[in-house]
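Participant: Scrolling down, you'll hit the structures one after another.
Nothing in this text is a laboratory measurement; each read-out follows from the coordinates by a stated rule. Since we're looking at a predicted model, the values are computed, not measured. Cβ atoms are built from the backbone, for glycine too; each structure is taken alone.
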Structure 1
Amino acid sequence: MDNFIKHLVDSRLPILPVKKDFKIGCIGSGFIMKDCQIPAYKSAGFHVSCIASRSKDKAKEVALNHNIPVVYDSIDEMLEHGDFDILDIAVPPEAQPEIIMKALEQSKKLRGILAQKPLAMDLLTAKKLVNACKQKSVTLAVNQNMRFDQSVRVAKSLLNSGKLGDIVLATIEMRAIPHWMPWAKGLKSLSTFIMSIHHLDTFRYWLGNPNLVFASTTKDPRTKFSHTDGVNLYILEYDSGARASSWDDVWAGPAKEGAGEDIYIRWRIEGTLGMAKGTIGWPKYPEKIPSTLEFTTVGDNGKWHSPVWNEVWFPDAFVGTMAQLLRAVELGIEPEISGDDNLLTIALCEAVMISASTHQAVNPSALIESN
């Protein structure tokens, strides 16, 4: 068991490309780019060559803090004249499709794009982006960064090992209060395409694609602008008989209004031969709390095993999202989180929205076929 646990712990880390001198051009200067993505790239030895943002002053500040050699006056100027192989985009979701299409037309050396999640706010637009990248022979990957949270990654290795047997039930319970960005106001979705997308993609990563989705959503009392999907409850149904479910509770009680708080994200996977459970450390950010995992299996005298590590989701997981794209470009293969793969996650988001509004089960695969 000791060798197996070592293998599990080792699997938390992404495989890095041999070639680390791809030139990465960054678009965006907000929290995710300046505090997560660029620091992660620097720690892995990746090369950021230039940056642009809607605000040149913010882009200059990020460049100064992270020793990025070139700052462009505008996004359009960087797309047309920037010296980069890989485009890394971290902008509000409504702005991303236009930037991707411009990059495909204007960038001379472009080999890969790391798009932010959600790739687009609807399935039809997402499919157009995926097809446009294929036509230009540009490798598209999506920054579904929870896949590289260390406990999520180790849980996948545990599932692959077969030691949990046939999966019966997987759950994620989120009681955490996000900081909604101003750009979330006016989008067709609040929690589904911004927060639940992490958990929907994680279930896909762990268990594959479900055949039916049942969802119910309600408003987050704390969020004053118009929205329908604040608190999300949903069930994923698999042909195998497995079920997955998440409670994405962004209200989490009146903690910000003066009551005590009980903030956490917990997950659990139950199989016929074993069980795993864990926590996600992200709600404690900026305190760096590693996510956790424990597991037990039949025939091991009821023992629980609790491997540990020091890395955290924010910012360490962002090494993985870029590494899987760089390796794909380097080796001429599909990235782990390719555009095609991510269409299935967008379809799950669409299915949650449709199911919640119609009070009916939705087949996400049928949505892909109909768009």
Structure 2
Amino acid sequence: MSDRPADPRTAALRDEAAEAIRAATTLEAVEALRLAWLGKSGRLQDVLRGIGALPPAERGPAGKAANEAKGAIEALLAERLEALRTAREASLADTEWVDATQAAATTRVARGLVHPLAAMRRELEDLCLAMGFEVLDGPWVEDERHNFEALNIPRDHPARDNQDTTWLEGGLLLRTHTSPVQIRAMETRKPPIRAVAIGRVFRHEALDASHENTFHQIEGILVDEDVHVGHLVFTLRTLLSEVFRKDVEVRLRPSFFPFTEPSFEMDVRCLVCGGAGCPVCKRTGWVELLGCGLIHPNVLKAGGIDPARWSGFAFGLGVDRLCMMRHAIDDIRHFAAGDVRFLAQFAGGLHG
């Protein structure tokens, strides 16, 4: 090295640093040397801190020599970094090259499939959002108040016997419908309210072609001023025409639900057999698709809403049955069977 500092100690440090820098083979090693020599706790700082203890006549030359050594070390570090970066870039042609002329792999990679129920749920969410409804979710494990009492189903009401409830410890239960979400929506929101809940529900019942103990429902409510049955029918016809992508034949039957008054059942002409009769429609030609009605005043009160000012409608239907109608599936148990052959039939347009 040229222009060696006059201070022997500084000259020795400078030579030692130069030797270490020349031996560094990686960018990380060079950075470590920079910290070791020029950092706040580096070896050159020790020299600078010791200048104050020297006789006054020696302080100036010693400080000059230390600064010259610092500049020289910085230049050596920069030179070594540049050399290592150049070598690294030159090696990329050998270590990370890509043959752009190589043919694409011929092995077809298997792709996962979206379950038909998941696809139906996504479609329903999009349709409801487009119709101005908020999509909500709620817990699977419910309490009696939200699952029954707030829905105008007291402890001694016979409707509880029809729910086939799966009870848990501590008075909790697996929700038997998505209706508890409408109570939670009314408790946490102020009218006007437009909301739907889509999710899994549980019933302790025997299985057959149209009944499962675990299935999916969509529950919808609209609360506003002067809501009537006409609004309900229009909303449901619009929703079903979009789901089935064509006009479908439906019929309304008077019914009873504790949480609506008046209450209706809506049936759809079986799209599996066209009305001729099959296991899905129990040989009747019609499939019970949904229950609906105007929200009972007691339910509005339970949700903290004044029924003297506000009214609303509610509807609930099975997502599984909608999917069965859409794809002419003759047994609801196929959805949970885990048979890849069944799922493979829905490969078109259902890729994840």
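Participant: For FRET efficiency 1/(1 + (r/R0)^6) of positions 25 and 145 (r between Cβ atoms, R0 = 35 Å, to 0.05), the calculated result is 0.00, so let me know which of 1, 2 that is. Display every interim value, and only then the final one.
Facilitator: On the way: 1: 0.95; 2: 0.00.
Of the structures listed, the value fits 2.
Participant: May I pose another question? Can you tell which of 1, 2 yields 0.65 when FRET efficiency 1/(1 + (r/R0)^6) of positions 33 and 153 (r between Cβ atoms, R0 = 25 Å, to 0.05) is derived from it?
Facilitator: On the way: 1: 0.65; 2: 0.00.
Structure of origin is 1.
Participant: Can you say which of 1, 2 returns 16 when relative contact order in percent (Cα under 8 Å, 6 or more apart) is computed?
Facilitator: 2
Participant: Taking FRET efficiency 1/(1 + (r/R0)^6) of positions 129 and 209 (r between Cβ atoms, R0 = 35 Å, to 0.05) as the quantity of interest, name the structure among 1, 2 where it is greatest. Working shown, then result.
Facilitator: Working: 1: 0.95; 2: 0.60.
Checked 1, 2; max of FRET efficiency 1/(1 + (r/R0)^6) of positions 129 and 209 (r between Cβ atoms, R0 = 35 Å, to 0.05) sits with 1.
Participant: Consider the structures 1, 2: one of them gives -10000 for helix-only ellipticity at 222 nm (-39500 (n - 2.57) for each DSSP H run of 4 or more, over all residues; to 500) as calculated from the coordinates. Say which.
Facilitator: Working through the options, I get structure 1.
Participant: A further question on this structure: Given a value of -0.51 for log10 I(q)/I(0) by the Debye sum over Cα atoms at q = 0.09 Å⁻¹, calculated from one of 1, 2, which structure does it belong to?
Facilitator: Working: 1: -0.51; 2: -0.61.
Only one of 1, 2 returns -0.51 for log10 I(q)/I(0) by the Debye sum over Cα atoms at q = 0.09 Å⁻¹, namely 1.
Participant: So if we calculate FRET efficiency 1/(1 + (r/R0)^6) of positions 273 and 329 (r between Cβ atoms, R0 = 41 Å, to 0.05) for every structure here (1, 2), which label has the highest result? Don't skip to the end; give the middle numbers.
Facilitator: On the way: 1: 0.60; 2: 1.00.
Once FRET efficiency 1/(1 + (r/R0)^6) of positions 273 and 329 (r between Cβ atoms, R0 = 41 Å, to 0.05) is tallied for 1, 2, the winner is 2.
Participant: Okay, moving on. By the measure FRET efficiency 1/(1 + (r/R0)^6) of positions 89 and 241 (r between Cβ atoms, R0 = 35 Å, to 0.05), tell me the structure among 1, 2 with the highest figure. Before the final figure, lay out each step's value.
Facilitator: Details: 1: 0.35; 2: 0.05.
Between 1, 2, the highest calculated value is found for 1.
Participant: For FRET efficiency 1/(1 + (r/R0)^6) of positions 81 and 281 (r between Cβ atoms, R0 = 41 Å, to 0.05), which of 1, 2 scores largest?
Facilitator: Working: 1: 0.50; 2: 0.00.
Evaluating FRET efficiency 1/(1 + (r/R0)^6) of positions 81 and 281 (r between Cβ atoms, R0 = 41 Å, to 0.05) on every structure, the highest lands on 1.
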